[in-house]
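Next up: the structures, one after another.
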Structure 1
């Protein structure tokens, strides 16, 4: 038996009152007058406290009446099982989203997620339609609506459970926003406009703080689609992650001893703050030398600089020790090799002449640990070696060339190279015309009173984009003593003027040619023509040109699980098939012509078969941010969550209360308790009157006898 108002049961404590009244009584006796006491002053009878109960039957009846009244006011009813939700109309349409990202590898999370998913599937009715999606960096449609509908009603949940049982969390990052958008769009695509159904996305995830929600920012959540969250919580909350930090050119110049910098990030809910970081053996079973201590309070991060291992030591990974979860405790390290780029210079002057263009060009490119630019100087008629042309994105010409050399330059430009043609005199314009397949390209020396200035620069073009900021866009301090005037009407219509002199003559002209392009400077940078080589704009301008030509594609310090790995950094010939050996020893082939490896699905060291080239792939640092993500963040992005205060437990409790009220209203057991109490009161009244009459008769008999 249950009660709607159980607090009224406290009224049953009133049964103590009849007992108290029966124990405490005021007793009186009949008055007897004695002649010898007639002159004394009368006194009232003394109240005596008795410890012996009298009229037990009356006492029991009165106690029962009080108990019955307390039960009646508490509104009792006989409890019945709560009816399960019955599908309305055609049933529900559900997309079950199951998180398989790297953070789900923490102890116990995956088993809990599978149990919750299977419980959701068991509670579906034959009228429901369910699709099962898994997600990490991308979304995988494990079971579609069509496959669910094509399966017998009694076998649907078992089919979905079997497919889930075959899964395991991967190593990719959590793109939660992309997964939610995909699930919502799947519900929109499968919506039957003739039926009104409840559409729901059920998310089973650890909802870690590193989940990316960027896709939701520009997405309008569809009306009628509700998100139900079934979170799983880790049994151990302490987690710290390790992230490799790429060195900048500035940091390399400050340190003479090679070091590797890593960031140790501790979760806000961690219980530990003392960790150790150091190089480990390839089997990760011990540190190579004493590790460094790292004190990282919860919710903060620290950068630790590790000295590079001694030469000859096999050390390619750094390990963090001291937290509960080890899925993100290793960072793989391979020192990047410098990228070597050639710039082919075709001119007639020597390298040591400090007034000529070649001298300034060679001193503009400085070698660093990450980039080595070598200027290969050849005379106009000198023989070109294969190494002069290989890995050469930019060709610089400052002199007239013979016809055979012009054909070589044309082939290079058509193959995608960039030609920088600097006109040192008007006669060299003929060579430029032949490179552009023009019959003639007349040019004359321009008349310059004192000096000319650059004006009307196209800062929208990539060449001048680094100077678009007003702090760097002033070119008026560069004086040009000489320049040439071209007949631009002879140039192709696709040509583009990137800069002009203040006399409106073109200064820099871009002309597309095949897969490459030609940049024509109508003046040169040596001191006889201008002050360009002496200005602060010269070196950035050359590096901007090199970057546009693809010559600054330096090797990244690390790759992230799931990202495409370009094979160009390793000098791999993509014109033939390439085989990549993964950390687990499996081999993955890259088809001919493919420029990137797209199967970097686990952290570790990858190598290219038949080559000494290796690359490291590490876990996304966002996966180490394992603190729970507030659900308010999803609401802020427009996701329809259950109404405030109406979570599953509260909704079930409210439904139970409504059902109990309905059951009590039908049964109305309180009427029977009140009726019984009234009947007992009648019996108690009659019994009390009978007992009083009997007592009075006894007193009269005693008085008569006396």
Structure 2
């Protein structure tokens, strides 16, 4: 409510988030159908929903990208953004959370989903996004909803305040009691629920549940606490005001119940959004955006259409934006809007302008990137990015190559577009191996990306595990002469060097020195000798891999006043290295990564076993800071063992485990473990 009691209004933006398979897309359908934006509620299993319309989503029966839809309810307009629930696609929600007023967290009343729910709620709590919980699939619940909520409470840092309790009849849920309004509702198929008096047998249970709700509110209202201690019953308006204020200020998470597939509880949810959700004005305050007149646009998603080019989806946080306006990111390049659209799934409708609160798509804004805050070009220089996106570290990678060489350029352009649409994807070229790596958040994430590469851009690609960047070094020292002598017509070629090759401690790198006396090799050729040495070491040593941690000293040699040259001494150094290195007891080195795994505590023992089975050395286990019921396990693991690690981790953690990694050191790899590596390059270990 406003200062004079009037209801706050204006376009609102609502994100639907929650664990995988909780029913977010079904809830989107139910909300749209209940508001009259759809004539018929679609079914995910039938592949006829407004959301999840992409071929990849339909093929896998899951959301793989955000879906946007608009509805009007009782004169107010809402944009609903359905975000994927799978941990592999959860980055999609990050830029969305930077522009919404409120989030509806859709979850099943299932204790097995606590960890997955916790991952979602941590994102919302970190960004201070007001959010309500919709307990879905209540038609399938067994046991008490209050017990179920108590299990889910451990996932939330905010109190989960139950707003409704179910009415059961013959073991089935027939309706609910609204604890704030103290009204009972009986569900009616295909129509509004019927308001009835609270059944006699439910009055005691309702009184107990309502008092529990009021006790939670009293933690933030001393006057209410006094009334409860004096056994006074607070007025309904007072209770609703407390619920609304605490919700908007991010102190509580109101919890509603229903069954989206049956349309149960949907109208109550819409009314809660209408009367209690924050508006664009409060959202601006949360972001610290004080200027309400200068246009400000927060980019939530970018994607490329088959015929219309690039669309930039986002929200107008302040001012008004018109078709043809020039916008720019802070300190970045500017672009001019070519078309302004409202989205309804994959359908677009053209607009002339959009005002504060509107969620729209900008056409052909090539300069805009997901997560950008856009301002008028003239005002962008001193502006700031409102909510910088957190960087995502990849947990799995594939080497990709076009099936046909003629598609190399097209594939590079298509991969760039995929990364622009989904910044949690990374494309990286490895000069050493010539591979192009596609890195992402898991097996399904990479699979869907490759399906888009083929289905959307018409490029078939072959894939393989990335090559591990093995190295080699030496165990003993030798002194080796290298001579390059070639006589042709005219001037010949002559270079002669004596090299002392020694091992260095791990991580020392490559050292080159010279101790030439008496001008055996003129100074002008020292750099050529060094060049020849480095060229050999970089290309491949006797085992077939680049060489590290060696010291080479030029100790002697000879030259010819006519036939010696830079090229001749470079070749002589190469000969000396090629002949001397096999005598230095070469040994294979493999990269060792320091890995930190994040997992629910009840899975920690399994994680330790998984890491140990992959030649991992466990360094320690600590509670994950700020995450009740979670651990972080640190270990040293060979990079060769990490390629599909995430698949096993997710399997052991009900899909929520993750890890971060960084290179730590190189370690010797010998014996049977080294044999398959060396056989690929046709070498044998010393």
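Quick notes
- If you line up 1, 2 by mean projected area of the Cα convex hull in nm², for residues 517-652 alone, the top spot, with the largest value, goes to 1.
- Read-out distance in nm of label points 7 Å out along Cα→Cβ at positions 309 and 661, computed value 4.1, structure in 1, 2: 2
- Read-out Rg/Rh (Cα atoms, Kirkwood Rh), computed value 1.31, structure in 1, 2: 1
- Here the criterion is distance in nm of label points 7 Å out along Cα→Cβ at positions 317 and 485, and among 1, 2 the highest value is seen for 2.
- Which of 1, 2 leads on relative contact order in percent (Cα under 8 Å, 6 or more apart), largest value: 1
- Looking at FRET efficiency 1/(1 + (r/R0)^6) of positions 509 and 637 (r between Cβ atoms, R0 = 25 Å, to 0.05) for structures 1, 2, the greatest value goes to 2.
- Comparison of 1, 2 by mean count of other Cβ atoms within 10 Å over residues 61-68 - largest value held by: 2
- When FRET efficiency 1/(1 + (r/R0)^6) of positions 413 and 533 (r between Cβ atoms, R0 = 35 Å, to 0.05) is worked out for each of 1, 2, structure 1 gives the greatest result.
The numbers here are math on the coordinates, done by the rules we state, and not lab data. Because the structure is a prediction, the values reported are computed rather than measured. Cβ atoms are built from the backbone, for glycine too; each structure is taken alone.
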